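The next part holds the structures, each set out as structure tokens.
Values quoted throughout were computed directly from the atomic coordinates according to the rules given, and no laboratory measurement underlies them. None of the values given here were measured: they were computed from a predicted structure.
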Structure 1
Amino acid sequence: DLSSYEAINIRNEDFHRIKEIINDKALSGFNVTIPHKERIIPYLDEIDEQSKTVGAVNTVKIVDGKWIGYNTDGIGYVTGLRQVYPDLEDAYILILGAGGASKGLANELKKFVRPKLTVANRSMDRFESWQLEVNKISLQEAEAALSEFDIIINTTPVGMNQNKEVIINLDNLDSHTLVSDIVYVPFKTPILE
């Protein structure tokens with residue numbers, strides 16, 4: 001069994017050809033990243049309960065030509081977070097961003113920290129597709145309340161692909177606050193610096 005893992009960049013304007021592009025490569029599965037986590041759903045034959053709840057998919061398994069979508073963003077992240085922050089149940093958490101990764105993360109975190117979970121986004125319109133019950137605030141409101149949070153998690157693409165934009169000023173951050181970023185390339189994003 002020969003397996004490999006490679007990046008396949010699919011532009012927004014080519015996304016309608018996703019099945020053709022992937023099937024030509026004869027893959028057994030693939031990961032889905034920003035900005036396609038919600039866009040992929042109509043192309044799938046089936047999705048798991050987590051994906052249905054959050055409306056986003058980050059992993060697709062291909063079985064006998066059938067595309068099955070999963071959302072592992074939340075469980076993967078929270079498993080790691082609990083290793084460095086074992087008292088998660090007592091934490092006040094702020095998630096920056098309201099996209100597909102944020103939804104997966106919020107859904108998993110809600111199992112531990114409800115009602116102490118807040119999601120902040122630049123545009124409040126982005127929350128219209130949210131079915132999850134969480135505190136929803138603007139980035140400006142989040143910036144003003146930074147000292148209230150124990151954990152801040154960036155789920156926006158800021159920091160990825162040379163994007164150096166500053167979405168929130170962390171100057172008022174308490175020294176005890178854990179700041180995390182789901183972007184893993186580069187290793188140290190602007191929000192972590």
Structure 2
Amino acid sequence: MVNQELIKKLRSGKFWSQEHLALIAGIGLRTVQRAENEGKCSLESQKAIAAAFELDVADLSVESNSTVLGINDSKRDAAISWLEIVDSGEYALSWSKAAPVFQERISSSKWIRMLTQIRTPLGKVISRSVKRASEHNSLPGVADGQYLVINFAASFGKKSSAIETVMLQKIASEWRVAGYFIN
């Protein structure tokens with residue numbers, strides 16, 4: 001099964017018709033329609049569609065990558081909620097919601113300047129999926145504790161492929177963002 005909504009969102013983000021996607025992917029129009037309407041197509045067709053969007057075939061899977069990686073909903077949701085604040089352009093709010101270690105390393109005004117220069121030009125998020133995640137008890141430059149580093153494959157309106165890395169830190173019973181990087 002493929003993620004029907006993701007395919008539609010990716011296609012519309014590039015202003016492609018179903019016919020254009022079929023042409024780019026080298027598959028039949030009916031295959032694109034079946035993928036979008038029923039979530040069904042062969043693995044070879046999934047690979048072709050993924051390649052057209054410069055993604056891995058796993059990114060189109062209905063099965064949650066985070067479940068496969070063992071990330072529970074609260075951890076993933078903490079990262080996604082924070083990223084959505086960044087996506088909305090509320091950079092000051094994203095800084096205020098971050099972990100103290102994040103706030104100690106960069107001032108709010110510098111954070112806002114950096115994101116305005118780096119993130120704003122990328123445009124709106126078209127897609128974002130978990131690529132990998134790893135848990136750590138220690139990381140360079142921060143005190144020992146419980147950390148989770150999540151890499152997201154992202155596609156933006158003006159950049160088709162990027163990797164966002166979110167580092168979460170467990171503070172009391174809450175996961176908060178302790179680092180954010182985009183490549």
Structure 3
Amino acid sequence: MRSKTDDLNIVGLLLAAGSASRFGSDKLRHPLPHGVPIAVQALRHLASEVGEVVAVVKPGDDGLFQSEACKLVVCERAHEGMGASLACAVRAAGKRDGYLVALADMPYIRRSSIAAVRQALESGAVLVAPYWRARRGHPVGIAGQFYEQLIALGGDEGAKKILAEHAGELLKIPIGDPGVVRD
């Protein structure tokens with residue numbers, strides 16, 4: 001659980017504006033075995049480790065998280081890709097000390113993995129990612145110093161450009177959680 005002594009302003013950003021075209025149906029609303037939709041489970045795990053979550057959806061999906069405690073943002077440019085959705089989320093969140101970027105189609109990430117990324121940001125890392133068996137996963141932690149670069153994103157690359165340009169500053173956390181790469 002989130003530490004009561006945290007004084008950094010870190011927000012969770014849940015990207016839920018994709019088309020899920022490979023899945024063949026509305027993947028984010030698809031129920032897990034215990035009946036909770038995939039996206040709602042991902043939101044709940046993220047919310048358990050940060051004080052605030054901004055969830056970004058595409059037009060027409062604004063009912064996806066209606067009974068959940070989050071700030072819901074409809075991204076009119078969602079069709080442009082993940083970069084546009086991430087920029088929309090960051091603009092809605094405003095300038096913060098850090099951002100935890102999670103994907104709504106990844107409900108299996110353990111809370112301890114989310115906490116590890118958050119704690120690394122709190123400890124001064126500027127870019128953080130969990131790695132499972134040498135594969136980069138989510139959520140990705142991004143320090144607030146990248147605010148201007150984040151709000152300028154577009155296309156379908158998400159934050160990959162920022163991570164590539166600052167690869168030497170990326171803290172790679174080995175995680176024993178396959179959920180960080182499973183969608």
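Each of 1, 2, 3 could give Kirkwood radius over Cα pairs in Å, for residues 78-125 alone, but the derived value 11.2 comes from 1. Assign the value 34, 19, 12, calculated as semi-axes √(5λ) of the Cα gyration tensor in Å, to the correct structure from 1, 2, 3. This value belongs to structure 2.
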